[in-house]
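The numbers here are math on the coordinates, done by the rules we state, and not lab data. Just so it is clear, the model here is predicted, and its values are computed rather than measured. Cβ atoms are built from the backbone, for glycine too; each structure is taken alone.
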Structure I
Amino acid sequence: MALVASGCTANEAFFFDLPEPATAEGPIIQNLWNGAWIAAWGVGILTWGLMLWAAIAYRRRKGNETPKQTKYNLPLEILYTIVPLIMILGLFAFTARDQTEVLAMENDQSQTVNVVGFRWSWTFNYLDEDVYDVGTPGQPPTLWLPVDEKVKFELTSPDVIHSFWVIDWLFKMDVIPGKVNQFEITPNKLGTFVGRCAELCGTDHARMLFNVKVVSRAEFDQHMEDLRSKGQTGKLESERVSYTGERESERTNI
C-alpha cells in the first residue's frame, strides 16, 4: 500500500530509479545493478520472514517459563557461514565479468578525446580534430560527441584526483595525476546529458560540472570547425583558474 500510495514506478521503488542507459555499454551496468538488487531483495524478504516467524512461533506464552535455551547448533552455524560466502563469491564473479567487458579496450574508436580534469573544471582535447574546449566553474564546458560512434577517452589531471562521471552513461572513472586512465564508450542517444566530478577535490568541487551533447556527425563536424575558427587548436595540457580569477593555461600543438 505504501508503494502504491507513493506513486513510485517499479524502477523507482525497487531499483532506486537508475536512469535508462544512453550508451551501447550501459545495459551491462544496468543488468548488474538490477541483478544485485533482485538478489538483495530476495535475501531481505527471506530474512524478514524468518525473523517474523521466529518472533511468533517462539514467543513467550502465558504460563510458560523461560524457553528452553539451546547453543552450539553446528548445522545452523555452517549454514550461516557457507551461504553468505556463496553469495559474496557470486556477486564478485558477476561484477568481475561485467567490469572486464565494460573496460575492454579494442582501439577501434572513431574519435579520441583527452579529458583533463583540473581545479575546478574540465578541458576536452579532441585529438583527432586538433582542437580543444575548456570551461570554468562559472561556465561549464560542453563535450560534443557523434551519435552511434565509439569514442576513446584518455583521462588526465595536472593537480589532484577528480572523477569523470556522466550520469546517464551509468559510468564514471577517476582522473588521477601522473596516470592516464582510459575507457571506450558508444553514445547511442541524441540529446544533452549532465556530467560532474564525483570525487571531492577542493573548494569548488560542487561547481565542477560539464554537459555532454550527443549529435549527428554533421553537427559534430560543424562544431569542430567552430572551435578552429575561434583559434582553439592544438592540445591544452593544463588549465586552472587562480583565486584572483586569472586563467593560466599551457597549450601545445599536436
Structure II
Amino acid sequence: MTVEDISWEIKTDYTRHLAKKKMREDKRKPFEYRKIELENGYIPNALGSTRVRLGKTEVIAGVSLVMGTPYPDKLNAGTLMTSVELTPIASPMFESGPPRPNAVEYARVVDRGIRESGTLDFEKLCVTEGEEVWMVILDLHVLDYNGNLFDAFALAAISALLNTKMPKYEDGKVIREETKGKLSVQKKPVECTFFKIGDMLMLDPSLGEDKALDARLTVATVGDRICAMQKGGNGSFTMKEIDELVDMSFKKSKELTKLL
C-alpha cells in the first residue's frame, strides 16, 4: 500500500465519521451545492463553449458542427455525439489512453439527458433528407477534478449548446467563419447528483465524499419531468430514499436552471 493509499484511507474514515454525525467536511448542509460559476465563450474558436466551476471542480464543454449522413432509421434527423476526456493534468487518478469506463459513463449520462429531454430538435438539423444532416459534436474536458463531474459536465454541456452559433453552409461547404443564428435549443435539462454514506443522504459530492460514498444517484430533470437516472456505487437506496431524492432534484433544478 502506497503513502497516497494510506492518506486516502484516513480521509475516507474521517468523512464517514463526519457522516455519522450528519456533518460534512466543508460545513455544507446535506443538500447544498458548492459555489457554481459559468463562463460562456471560453474557447474562442469553438462555435459554442462554456467553462463551469463547481467548487474546485472545473470543466469545459466545446461544441462543433459538421455535415454528415443521417442514420438509416432516422433519415430526416441530425445526430449528437458526446465524448468525455479525462486527462492526468486534471487528476493523478486519470490516465492517458482510450476512454476508461468512467469517461464513457459520464458521456452517456450527459448525452441521455439531452436526448430524452428533447433539448435539440434533430429534424431541424436535417439539410437534405437521407443525404445531409448536421452532426452536433459535444466535447467535455476536465481541467481540475474535485468531485461530481456529472453535474458539472451537464451544466457545461447545456450552456455551451445554448450559446452555439450555426455555421453557414453553401455550395456543399461548411463556412465556419460565417454564422447564421444560433443552434435551436428547446429544453434545459439539468442533473443533480446525490450520494449516500451510511444512512446520510447528501448532494454534490466533493472528491473526499466521492471516495467514501456507498451509493450514488444522478437524476436528470427538465421542468416537472425526469428524463434520465443513473445509479452508481456498491450500496443501495430504499424506495423512500429515492422518492426523497427525486423530489429534492426538482427543487434544486430550479437553482441550476437560473444559472443558464
Q: Work out Cα Rg over 2.2 N^0.38 Å, for residues 44-107 alone for each of structures I, II, then name the structure with the largest result.
A: I
Q) For structures I, II, which has the highest computed value of distance in nm of label points 7 Å out along Cα→Cβ at positions 124 and 156? A) II
Q) The value 16.2, 53 for Rg and Dmax of the Cα atoms in Å, for residues 84-179 alone was derived from one model only; which of I, II is it? A) I
(Q) Out of I, II, which has the highest value for mean count of other Cβ atoms within 10 Å over residues 76-83? (A) II
Q) Given a computed value of 21.8 for Kirkwood radius over Cα pairs in Å, which structure among I, II does it belong to? A) I
Q.
Comparing I, II, where is distance in nm of label points 7 Å out along Cα→Cβ at positions 28 and 196 highest?
A. I
**Q.** Top of I, II by distance in nm of label points 7 Å out along Cα→Cβ at positions 68 and 132, largest first
**A.** I
Q. Given structures I, II, which gives the highest value for mean count of other Cβ atoms within 10 Å over residues 20-27?
A. I
Q. From which structure (I, II) was distance in nm of label points 7 Å out along Cα→Cβ at positions 52 and 100 calculated, if the value obtained is 2.1?
A. II
